[in-house]
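Read-outs: derived from the displayed coordinates by stated rules, not from any lab. Source: prediction; values computed, not measured. Cβ atoms are built from the backbone, for glycine too; each structure is taken alone.
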Structure I
Amino acid sequence: MNVQARGANHPGNMVMLPFSNLRRLREERPLMFVKGKGIYTFDEHGRDYIEAVSTFYCVNLGFSDEELIEAAVEQLRALPMYPSGIHRTVPVVMELAERLAEKAPVRGGHVMFATTGSEANDQLLKFTWYANRVAGEPQRRKIISRRASYHGGTIATTALAGSPALQEAFGIPTGDSLFVSHPTWPIGADPGETEEAYTDRLVEELRQTIEAAGPETVAAFIAEPVSVSSGMFPPPVGYFQKVKALLDRYGIRLFADEVVTGFGRTGRLWGSETLGIEPDCISCAKGLSSAYQPISAVVMSDDFYSYLEEGSNSAGIFNHGGTYGGHPVSAAVALKVLDIFERRNILGHVQSIMPIWQKALASLEDHPLVTATRCFGLAGAVQIARPGEGGPVAASPSLAPGGLSEQLYQEGLAAGVVVRPLQGCVVLAPPLIITEAEIGELSRRLRVALDATLAALPR
């Protein structure tokens, strides 16, 4: 089918596009991308765009990497599909599991594959409830997450999303969910409050939440090392260490959602490594295959996994799986990603380019619309407000941008740069392969978009 030839007459609402206004599809053809190279994508009219958020924070090695393409083709020719299950699997899946377990920041890692980050987090919750029943603590079902966080789009993970409006819209049951504040240091601090005092206040809120729920009913606390959806606020110093110490006192597990921060985004392979987090389990996806193929994984500590093994041995089976979990082609591409990270020294490149990235974002702070910029690794946020107005003091619980950030997103498209608009800011997470010159061009295009947004404001 030649979609391009059908042009504007093609009824776009035949396809349901996530995170979009579905009515708009009846009236307006969506932006159509047809190819990509490096940090750039190209639309059907040949215009180039810098993918300043790596699409959905995932194409870490850029577009059209020949080694990744060839890895997929080679596996397609050898064995294009074979499910892992019923005591059967394929070599690339076994090798990927071994290498992930070696690299993950959990003790004695064990790996279960899935296809998306949502699915990985969903099955982590399922495994938690299973493990707690085996451990004789079936009442430990409640999961704590942070308001304005995002952990996926399944029923179970939407219940963790920290967005009441989203949960209400879909009628999501949230009886096993508990919520605490998301760190927004320094703008969320009380007047005169130090960073340490701010951290202690958040940890005390967590303690009170656990006590109110009944510590014996709480299973885990799940958090992204740095949350994109909440506006890219790096945690205050010592936050995760104090959270972990509190959780350990109550026998509550810490889960690190590394779907976005995993595979180099923070300058280390894992965000947990960058922040000194010691999680019981992690989930990962996106950068695992540089998003060239759908694959995700849960990496579990030996202690956590031992309960799954014990229950499986008693029942004679671990009754969980999916047809495409650990797909051979996806696993082959993920293995090649790990090879490339080592051979091309991707982490070294990210670490060397991070100061340039930080300086480029900071250079935008002289713009009348910019109230602040934030950086963490090779990610960041540009906080914006109308001249004379202040920015937010808390992470937004809504994924619907609207207002000034939506205007900046549209002007960004016109200027050839794709950003992700949120309430009060736009976030950025470019491919890890970006160069100093490309950072300069990204910054230039973003300033053009800021100027156009300012010019369009009512006088």
Structure II
Amino acid sequence: ALPHRPPIPGGGDAPGLPPQEVLAQRLYAQARELADARDELQRSRSLLDELSRSLHALNAQSAPPALAALAERLDRALAAPVESPAKDVLAIIDDVLKIMSAQVSLRPSGREFLVEGRNTLLQAALSAGCRVNYGCADGSCGLCKARVVEGSVAQTAPQRYALSDAEKTQGYTLLCTHTAASSDLVLEALEARGPQDLPLQTLEARARAVTPLAEHTLDLHLVMPEQQRLRFLSGQEVRLAWGGLETKLPIANCPCDDLNLHFFLARERADAFTQAAFAGRLNKGEAVRVAGPEGDFVLHDGGSQVVFIACDLGMAPIKGLMEHTMAIDGAEAISLYWLTTRSDGHFLDKLCRAWSEALDQFDVSLFTATDPAQGALELVEAMQADLFVALCDIYVAGPPEFTAQILHGLRAAGVPRGQIHVRGLAAEAPEAPSAGRGACQFGG
């Protein structure tokens, strides 16, 4: 199990068993399949019996010997007991899984995901990294409308938004209040292709807690309103406003939990919002305006190995990207390199080590330096020793002098520029010879 795995979006719990009525519908569908198979078998038997009678009738009229032999062979086959084929254990398991979960395909993107337990279609889609359209996640706004192309759905939550008669006739449903009733489901739904497709929103959240992560680092936890959720992608940032004070921060969690937003505050930040939070003036329950999302530092479809590189509070967007990668099983191997130059050090080291111990495909390397640029050089040298000829997508976040040095070092090592995604970069590093996609040739 994944420690500290983000909660299911929309406030769900662990998947568990599907609702009783959904189980009943899926069992009924399998029973229908079995009944259809039995009917087909019976029709085949009836045809063979008819063929046998016809052959005997022909034999009575002095049919050729070959025809008589065929009739005799058919009689023996029909009289012999039916032998059951060897049981396909995988097929049996697959039949059971079709009752416990459902396979959903989205059109036109072609993306697929599983709906497990009591999850709604929206919860399952977001957990799988699908960027479907939605707003409130509780059946109020209707933004998560999708059309059922094949299969059937069942309502599992109250719905205040009323579909029109035309929409009902066309097969539309709300993803946030329905789950898959059939084992296989095909939906037609709008999906965001990237940050440019997400709407800018302004919402009023509430402060849940301001928790010290270390002496000079705070975790600001905001809770979104029940009937409005912020649509964002991992790695993006928002503007926060409270008491006439404003700041801009990256979100430190993934969209898998759209009810809660986390932000890391550093005491050395000069803005008045952060200083007020450290002074204890931002209290539980106070309203905080959230505007966004902004930024294009997001996950991309890429290779089987993903490398995350962070310096200091660059760990905030990196943490969101890592959580999302883990939640969607988006990589065969995940590596984290985290450099700190602050006195608070690696304030999430326990979480990182817990991930490392629980997941075979995750490893973490922690570094400390006094200067971000110098630390970046040491980090690239360490990467050269650790990695060799890998399919790498690399994400880098931290101060500009750190990210610029990392980019320069990676390009000099032959990593293609298209595989390096950088946040907080002041200027491009010089070009270096490219080894081509999939050849992160660190080391000799």
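With helix-only ellipticity at 222 nm (-39500 (n - 2.57) for each DSSP H run of 4 or more, over all residues; to 500) coming out at -10000, pick the structure among I, II it was computed from.
Of the options listed, only II reproduces it.
Using FRET efficiency 1/(1 + (r/R0)^6) of positions 137 and 233 (r between Cβ atoms, R0 = 25 Å, to 0.05) as the calculated read-out, with 0.95 as its value, let me know the right label among I, II.
It was calculated from structure II.
Given 12 as the derived value for relative contact order in percent (Cα under 8 Å, 6 or more apart), which of the supplied structures I, II does it correspond to?
Label of the originating structure: II.
For the read-out mean projected area of the Cα convex hull in nm², a value of 30.8 was computed from one structure; give its label from I, II.
Comparing all candidates, it corresponds to II.
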